[in-house]
Structure P
Amino acid sequence: MGNVIGSNLFNTLAVVGIAGTIHPMTVGPEVLSRDVSVMGGLTLSLFVIGYGFRGPGRINRVEGAVLLACYLGYTAYLVSTVFG
């Protein structure tokens, strides 16, 4: 769990920050309203699932499949709105 959170924080802060320093770009308001809420919801659900139903740090296959299905559904939604 610490590796996942640490990796996400590093990618968000360092990689995106360096890329933004090299080539700044504008971000639309829909990105903040849509993406931040989905990211927050999935992070909260990962915390709840990983913290406690079967002991700390354990995620079973069903819970992992639900998280994966959420990710795939969100990615499909993004692709359909951008290219559709």
Structure Q
Amino acid sequence: MKIFFEPASIAIVGASKAQYGSSIMLNICSSGYRVLCMPSTPTYDEIEGVRCYSSLEAIPHPLELAVILVHASQVPDVLQSCARKKN
């Protein structure tokens, strides 16, 4: 359970500049915990100064947790990307 409550790295899949997507991302990235925060979105290069990656596979670091902020119809594809990512 430690990896869930104290992950060293988090991908925020579907991060955006919209109010909901950016507030969740910024809360995670500025939580004060030592966590590597990596937004994944094909739409932006950066959000609020945080570099974004075009896909999970493009993230060059191992991931311990993914926060999924996409439409329900996209979740199966995101889960497959998580499985392919492998640390």
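Please treat every number below as a calculation from the coordinates, not as lab data. From a predicted model like this one, the values you see are computed outputs, not experimental measurements. Cβ atoms are built from the backbone, for glycine too; each structure is taken alone.
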Can you say which of P, Q returns 3.9 when distance in nm of label points 7 Å out along Cα→Cβ at positions 18 and 58 is computed?
P
If percent of Cα pairs over 15 Å apart, for residues 2-49 alone is calculated from each of P, Q, which structure is the one that comes out at 40?
Q
Out of P, Q, choose the structure whose coordinates give helix-only ellipticity at 222 nm (-39500 (n - 2.57) for each DSSP H run of 4 or more, over all residues; to 500) equal to -25000 when calculated.
P
Out of P, Q, which has the highest value for FRET efficiency 1/(1 + (r/R0)^6) of positions 26 and 42 (r between Cβ atoms, R0 = 30 Å, to 0.05)?
Q
With Rg and Dmax of the Cα atoms in Å derived as 12.0, 33, matching label from P, Q:
Q
